[in-house]
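Since every read-out is calculated from the coordinates, none of them should be taken as a lab result. Note that the coordinates shown come from a computational prediction; the quantities given were computed from them, not determined experimentally. Cβ atoms are built from the backbone, for glycine too; each structure is taken alone.
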Structure P
Amino acid sequence: MTPPRWAPTVIRVRYAETDAMGVVHHATYPVWFEVARTDLMHALGLPYREVEARGYYLMLSGLNVEYRRAARYDNELHITARLSSVRSRTLTFTYEVHRGDELLATGETRHIATDHTYRPARLPDDLLTLMAGAPST
């Protein structure tokens with residue numbers, strides 16, 4: 001089966017996301033990563049709501065952002081999320097934020113699967129297979 005293809009998440013920078021200089025605040029990027037990650041999971045046919053309904057949380061265990069260029073108010077940004085590592089209990093997503101052809105930031109989030117009592121848990125094989133078929137970097 002061919003993995004699904006989709007367009008990057010498109011976000012227009014809102015005024016509330018900027019500082020007095022009109023530059024996007026650094027804490028906004030992880031929020032955008034979450035939006036793109038949610039879109040990716042939907043594109044895979046596996047929304048977080050379904051993962052949680054099956055008894056699992058994908059808890060954040062690590063976050064990294066590398067800032068290259070400033071995003072500014074009213075910029076149209078394209079944010080791409082990819083699953084770069086799928087293991088039985090952990091997932092790693094990578095991100096790119098572009099303004100046109102210009103790369104503004106990259107990032108990574110690491111997640112650990114837990115049950116609803118917050119104990120690490122192995123994800124079911126069908127979920128792992130679905131996620132392992134996602135386009136990667």
Structure Q
Amino acid sequence: MPKLYNLHIIIAEDDLDDADIICESFNKNPDFVKVSLVPNGEELLNYLKDNSNETPDVILTDINMPILDGIEALNEILNNNDLKTIPCFVYSTSINPVYKEKCDLLGVKGYLIKPYSIEDFDKIPKSILSMI
């Protein structure tokens with residue numbers, strides 16, 4: 001697979017510490033040139049529907065977030081003709097098979113388990129690149 005360049009990813013993450021770590025991991029990866037962050041699924045949908053924002057190349061969302069969770073947001077995204085072609089990924093501390101099944105049924109490209117070490121967070125961009 002050829003190397004990808006100049007990707008824009010939007011990340012929905014409500015935990016500030018996790019948000020800092022995951023954004024840093026993508027900023028360190030040269031294939032991702034823009035990293036946008038929103039705090040929940042509702043803000044993710046608002047960002048995507050705002051025509052003044054650049055459409056991202058990739059979406060990564062946590063599942064458990066306030067206001068609108070990741071699965072609810074992905075349900076809207078992946079059932080929207082203008083957005084459903086954007087590769088979507090989930091990362092979560094939950095290994096609940098019900099969540100994974102819901103994501104698979106929606107057409108999510110990958111379900112990643114949130115790592116416990118900072119070094120393992122750096123593997124997430126590479127994992128996503130291998131699945132797009």
Upon calculation of helix-only ellipticity at 222 nm (-39500 (n - 2.57) for each DSSP H run of 4 or more, over all residues; to 500) from the atomic coordinates, which of the structures P, Q produces -11000?
Q
Looking just at relative contact order in percent (Cα under 8 Å, 6 or more apart), which of the labels P, Q belongs to the structure with the highest value?
P
Which structure, out of P, Q, was FRET efficiency 1/(1 + (r/R0)^6) of positions 11 and 59 (r between Cβ atoms, R0 = 25 Å, to 0.05) calculated from, if the result is 0.55?
P
Value 59 of percent of Cα pairs over 17 Å apart was derived from the coordinates of, among P, Q, structure P
